[in-house]
Structure P
Amino acid sequence: MENKIRVFSGNSNPVLAEKICGFLQVPLGKAKVKTFSDGEIMVEIGENVRGRDIYVVQATCAPTNNHLMELLIMIDALKRASAATITAVMPYYGYARQDRKAAPRTPISSKLVADLITTAGADRVVTVDLHAGQIQGFFNIPVDNLYAAPVLLAHLKTRFADSLENLVMVTPDAGGTERARAFAKRLGCSLAVIDKRRSGPNVAEVMHLIGDVKGKSAIILDDMIDTAGTLTQAAQALKDHGAANVYACATHGVLSGPAIDRINNSVIEKVVITDTIPLGDRAEATEKIRVLSVAELLGEAIRRIHEDESVSSLFV
């Protein structure tokens, strides 16, 4: 594998890229990715990639536009260096929440990003827990949308091994019911749904709780935590309805704006996220946040793609 495969990383998540390389037992590719004083991005590939299968690990997290441009320019540089194939490994797909026209005269930005990645020269995309599954259809190239469920489930089964019967999985909005039901089924626990209604962007108001949480350990499950407004309001609602403990689980820890303060001041005992997005300094210093790694999941997907094996068994 080492002779044919190369893994490169932009500046968004080099630690995750190193872990993936460790799993694959290949060195991280040599590339300089820097920004000029006027904001322009320059990429220089520091090794021969002619005829090789390239995997570029780059989450388009904050600063989103910088990291997206880094990815596009790296793909272009690798294509012009005669790489055989280029796969964009995007642990977090930015702009995923703009997947439809939610109001008149608004863009579908996730489709635009898909077009940019394809036009830049990517042959395939690997990502984790897309906010909207239909984004796969925005691409005319193969897209592997992996799920962090195996990583999160393994942790929960270990953490609550002695009290699974007293757990309840909670979805903070009706749209996440299918995800929470799948977790509840695999853990053998009950399910609750919070009816959430938004009065504006990043503003949520908890209305009703459907299900029994009294005296139970409630785990709020979502695909991402952004400003944590929904999360902390849901946690308080669960406490108000008699939950003994409240925990939270999510794949992507966006944690923007007042998220850290809200989590620290909330009734949540622990927030479990993955390393699809690297934590900022304040988030790292928060004892309430625990990070699990998806490096092995992504590494195994890369191995299977490279060796022409099935990736479907990773879609738990």
Structure Q
Amino acid sequence: MANTVVTEPRINNEKGSRKWSSNISISKYIAYLFLIFLCVIFAIPVIFGITTSFRSQTEVVSAGFRLLPVNWIFDNYVNILENTSTAPIMLWLRNSLYIATFHTLLVVVVISITGYGYSRMNFRGRDTLFFTLMGISFFPGVVNLIPSYKIIDALGWVNTSWAMIIPGLAGMGNIFLVRQFMNNIPKELDESARVDGASDFRIYFSIILALVKPVLIVCALFSFTGSWNDFLWPVIVYTDVDKMPVTAGLLLLQDIYGNYRMIGQLMGSAILAIIPTLLLFLFAQKYFVQSINLNSGIKG
């Protein structure tokens, strides 16, 4: 009788655990199927755009929707690279690389210093100023287009790289991430350094900057991709073809290639434009993952 009392609950527990694990497996399979379905939905247009760049114009017009071209050709890319007068795609890519790189470097400097001030320094009205700027940052960016253009025009920066590099350096989203990350660093480190006679700049440069490296890398990646993919602002501040970044150049290509229905060359230009950011993402995936956890890199 004693054995029966001990054994039956164990058997019920085994049945319950099997049922529970079965429910988990079914939920997992459903989640996987849903994710695969979403992946297919997002991947098909990208694949179709890539394969379209390898089609002849005749096939684009007459073949209808085909995921893979009948005849693979490279003439579209040859024509794109040879056109250095009306559509200098390589020059646009170089301009975008210069603008995005320089902008990103300055962003890292500005947000690290600003984040240090909001997190580690005590001054009157610090939190009020921070949350006021955070509130202002929630306004749509399009609201500031006309005032921003007036400022750029007054400074003589229209049709120059400065019009793309300077605006947006002190983005409150990046400053917020850096500030939150710095708040997780023990302030005892600052106090110990001050006892040894270190100044605020010494503490920032020698201690804090090394600890916030993960979040700075994440902000740098977001800043680079944001600057590279920016479309509306470059279209407004650039009219000189040779100084345009690639996003503004792609709009120009719609007039150049669209009038002649050169869809393959237009798609090829778009594919060339996304290659740098695609490579950046592939080589920096772990840093994008780190951005989910603001405590990464801080060991208590």
Structure R
Amino acid sequence: MAVETRRPAYLALLETGELERRVEAAWARLAACDLCPHACGADRLRGQEGFCRTGNQAVVASTGPHFGEEAPLVGRSGSGAVFFGRCNLRCLYCQNYEISQGGEGRPVTPEVLAFLFLALQEQGCHNVNLVSPSHVIPFILKAVALAAREGLRLPLVYNTGGYDAVSALRLLDGVVDIYMPDFKYWDAATARRLSGARDYPAAARAAVLEMHRQVGDLEIGPDRVARRGLLVRHLVLPGGLAGTREVLAFLAREVSPATWVNLMGQYRPCGRAMDHPPLDRRPLPAEFEAAEAAWRASGLRNRLG
């Protein structure tokens, strides 16, 4: 089993009963769902599916040790990834398109989800990495409460597309140890066209600020594995669609110049990207060089890669 040197945040809330109160508060919000900025009002308690196409159970596509994540999460033993099916975004170019929009995965109860968390711990993973969790927060909270009573001691990673409601994130305050959001776009029209969320830039700004308020800058242990804090991912898109310069300047100016950023250059056309130029091509070398120059000019100090 993985040996962690920092006590995960959720144990303190479990001991005081606050974790159960968070579960109840999150579950109540499913009756007229407002867990993400879409606030579509679906009665998910009765099985109605909202924008995320998820009702009263989380859908899990796959779980297991993952070695393709950011190095501070992977360490030597891997990050314990739980890939949730469906999504609260409709990214045309999603690399997990079959999972996020194609319907792959199976519904699971919180009890099964808790078992999956514990199984990742038994496999020696450094953390439980919740991939695309924004629309399934109540089920995650319930599973964490169940698993913690059975010995779960791994830190939780909230690995999100960045389209999160601050009010929902507050349910996770003291539960999540590491936030790893994407910050996809700076321009609202681009966000609407490519991901179906016109208010994405404003929502992502508010969400990242709340995440940083909760956990602060990223802390990495002597084993080079992250223990707590914020790590922001930004995918460089072809044609400057991501607004990289503005995103990085915001992180340095409004969040913290010590914010860790993964400036990602691995974009490739997936999903429906081939029908939406310039998403039908990879970024040009000059485009990624411009993104790197924007990082150097931003005032940020910490970058992966």
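A few points about this structure:
- For the structures shown (P, Q, R), Rg/Rh (Cα atoms, Kirkwood Rh) is largest in Q.
- For the structures shown (P, Q, R), mean count of other Cβ atoms within 10 Å over residues 66-73 is largest in P.
- P(r) over Cα pairs in 10 Å bins from 0, in percent, for residues 82-193 alone derived as 12, 30, 32, 16, 8, 2, 0 - corresponding label from P, Q, R: Q
Read-outs throughout are calculated quantities, based only on the coordinates presented, and are distinct from any laboratory measurement. All values reported here derive from a predicted model rather than from experimental measurement. Cβ atoms are built from the backbone, for glycine too; each structure is taken alone.
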